[in-house]
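Engineer: Multiple structures are listed underneath, in structure tokens.
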Structure I
């Protein structure tokens, strides 16, 4: 008997490419293997340097996450909402690990400058998607001097 598990990477590619018929064309067995919370978690993080990482995180939260559990009995509708996030081309998604307890530090304060309403879970996501270069640019954007910028980058590197 052939393996009927749903391939997460094919599913993500279908979402990225806005393939609205993908879910309904799955076999019944594959549809049972569709786990919307898992797919949403993968979908929200892009790590390919395309500049769309913030877009994917924000759009997944704004379009898919709002009322997500209210739609739990409608996986096809959840899938269709996910396709609204897609950019039209295949992206490189990465898994967001479970939240770690992070001590609040200078980098957290920097993130909170940009996103004052951020919660702990979202803060953890930023720690996973930002790069050293992103931290440097963010500190520069907020007008910190060269010494402070280096401190932010150094702390970021040491906490990763």
Structure II
């Protein structure tokens, strides 16, 4: 059972998303909806994903991190992941996320912001959840050649399940 929670804190145009516990796919659509609000207007100049309190992120949430990194980069911002859990850091590196993020054990922004507010986990319908999973896995399939075949299979399965775009 997922005990995952995500918190948001900000200082100016710089934002921190702090992941806590086991962060599984059912909460990804709520994180995505919240993050879309951050990109209204100019978007964040810096986005730090604080994974220190996280015990695990599933592939959907890792793909969502990658999608958000792309958005930040397109706006000229800098995405960073802070992780002190060797297992989490090893997964990030093995999936090629080090090519998209600066991965470190600390970031000055974490000392400037408080613990933040918890992102509300509104109910999500099955189709929205599957769409979020699909987009996350599409990004993962493009990042690392070693993992792409497995993620492409997930993408094809989700596309078949969702059917043609409406």
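Each reported figure results from applying straightforward, stated rules to the coordinates on display, with no laboratory input. If you're wondering where the values come from, they're calculated on a predicted model, not measured in any experiment. Cβ atoms are built from the backbone, for glycine too; each structure is taken alone.
Engineer: Distance in nm of label points 7 Å out along Cα→Cβ at positions 38 and 94 was computed and gave 2.1; which structure, I, II, did it come from?
Structural biologist: I
Engineer: Taking FRET efficiency 1/(1 + (r/R0)^6) of positions 30 and 150 (r between Cβ atoms, R0 = 41 Å, to 0.05) from the coordinates of each of I, II, which one would give 0.25?
Structural biologist: The read-out was computed on structure I.
Engineer: I, II: which one has Cα extents along the principal axes in Å, as calculated, at 60, 29, 28?
Structural biologist: Of the options listed, only I reproduces it.
Engineer: Hey, distance in nm of label points 7 Å out along Cα→Cβ at positions 70 and 86 derived from one of I, II reads 3.3; which structure?
Structural biologist: Computing distance in nm of label points 7 Å out along Cα→Cβ at positions 70 and 86 on every structure in I, II gives 3.3 only for II.
Engineer: Can you rank I, II by mean count of other Cβ atoms within 10 Å over residues 46-53 and just name the one with the largest value?
Structural biologist: II
Engineer: Taking FRET efficiency 1/(1 + (r/R0)^6) of positions 78 and 110 (r between Cβ atoms, R0 = 30 Å, to 0.05) as the criterion, which structure among I, II has the greatest value?
Structural biologist: Result for FRET efficiency 1/(1 + (r/R0)^6) of positions 78 and 110 (r between Cβ atoms, R0 = 30 Å, to 0.05) over I, II: largest is II.
Engineer: If you don't mind, there's one more thing I want to ask. With distance in nm of label points 7 Å out along Cα→Cβ at positions 14 and 54 derived from the coordinates and found to be 2.0, which of I, II does the value describe?
Structural biologist: II
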